[in-house]
Structure 1
Amino acid sequence: CRIYVGQNGRIWIDDELDDIIKAVKAVKLIEEEAHNMGLTEKIKRLLEEGSRKGE
């Protein structure tokens, strides 16, 4: 998954639709939970959850 962030803050995600959806969920989770402890683990679980479904 390729993620580009422009100087204006715009985010461009380039990949298969399923991976784009996963990346958007991760970005939204970061946006909502940035102030909470354990964010790294939450993101890790989110990304691993999606990869297990594809196995």
Structure 2
Amino acid sequence: MREPAPRAVLPFRVHFEDETITPVDIAACDPDEARKRVALTHPGKPVNKVKIVREKI
């Protein structure tokens, strides 16, 4: 059985609904993974949007 091709890791910036929380930069394969990873460090904080950080590509 063939293994799936490795996915590229990209830099994402996660913004929260509460604007007093500073956006977090995180490396992930896709926006869903970025949301999951940031949920570990900021539990219970609703995410507003996830964007690719183009300056770091």
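Taking 48 as the value of percent of Cα pairs over 15 Å apart derived from one of the structures shown (1, 2), identify that structure. Derived from the structure labelled 2. Work out the source of 41 here, i.e. which of 1, 2 gives that when relative contact order in percent (Cα under 8 Å, 6 or more apart) is computed. This figure was derived from 2. Using helix-only ellipticity at 222 nm (-39500 (n - 2.57) for each DSSP H run of 4 or more, over all residues; to 500) as the calculated read-out, with -19500 as its value, let me know the right label among 1, 2. Derived from 1, not from the others.
Only the coordinates and a few stated rules stand behind these numbers; no lab work does. For clarity, every value in this text was computed on a predicted model and none was experimentally measured.
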